[in-house]
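Several structures are given next for inspection.
Bear in mind these aren't lab numbers, they're just calculated from the coordinates by the rules spelled out. Being a predicted model, the structure only gives us computed values, none of them experimental. Cβ atoms are built from the backbone, for glycine too; each structure is taken alone.
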Structure 1
Amino acid sequence: MRKFQKKLARQSKDSKRRNKTPIKIVKLHNQISDTRKDFLHKLSTKIVSKNQVIVLQDLNVSGMVKNRKLAHTY
């Protein structure tokens, strides 16, 4: 991604290659996005199939930081 964006910045305006490079950047971005979604989907499926109970806890972190006893680092 970084390589293509640098390449785009260096290319002269109104050139044929400059018109093709953003398309390559978009394709690469979609590929990275799909890879990440696939990994998260596989991971969540694995967690759900192995465990029978999943617990989420909503913590008020900003309130905990303001409380001196909870914010104390050891």
Structure 2
Amino acid sequence: MRRSEFDRAVADEFGPRASYVVGDLTLGGIGYRTARQAIADGVPPREVWLALCAEMDVPDSRRHGVGRLEPRRR
């Protein structure tokens, strides 16, 4: 997962709460840091996304493959 995919996934899942979830919520799965801190510290966005999903009880069906753009049609 790229950072841009992480950003899209967070925005799609959490809508107007996205900035709070990324900047204020501490996540035990990544050392009790915020998502923003963890990414700045070099934690892979995929790992941060999964920790965020676990903390916020996002269903498994919405955890994988999110944030990707649809392929361009030729």
Structure 3
Amino acid sequence: MEACIKKKLEERNDRIIKSVVKKAEKVCPGAIALIGIAGSFHSGDIYEKSDLDLCIVANDDSASKAASCG
């Protein structure tokens, strides 16, 4: 994979993760214990159209609020 494509994907992933953290801090502060990366970005088997698979570990039931679109 070309370095510029990999860099763009990594920047996109960084924006996505920061958005998830920001929303969680707003709607359910303290509810997210851990965000891990799974799938092709974890295994290193990425390609131009790879998506981002996240594993989110919650401290309590309020973390489900972060999944809402509102």
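From 1, 2, 3, which structure was Rg and Dmax of the Cα atoms in Å = 22.8, 63 calculated on? Structure 1 accounts for this read-out. Hey, distance in nm of label points 7 Å out along Cα→Cβ at positions 12 and 60 derived from one of 1, 2, 3 reads 3.6; which structure? Label of the source structure: 3.
Suppose mean count of other Cβ atoms within 10 Å over residues 28-35 works out to 16.4; of 1, 2, 3, which structure was it derived from? Source structure: 2.
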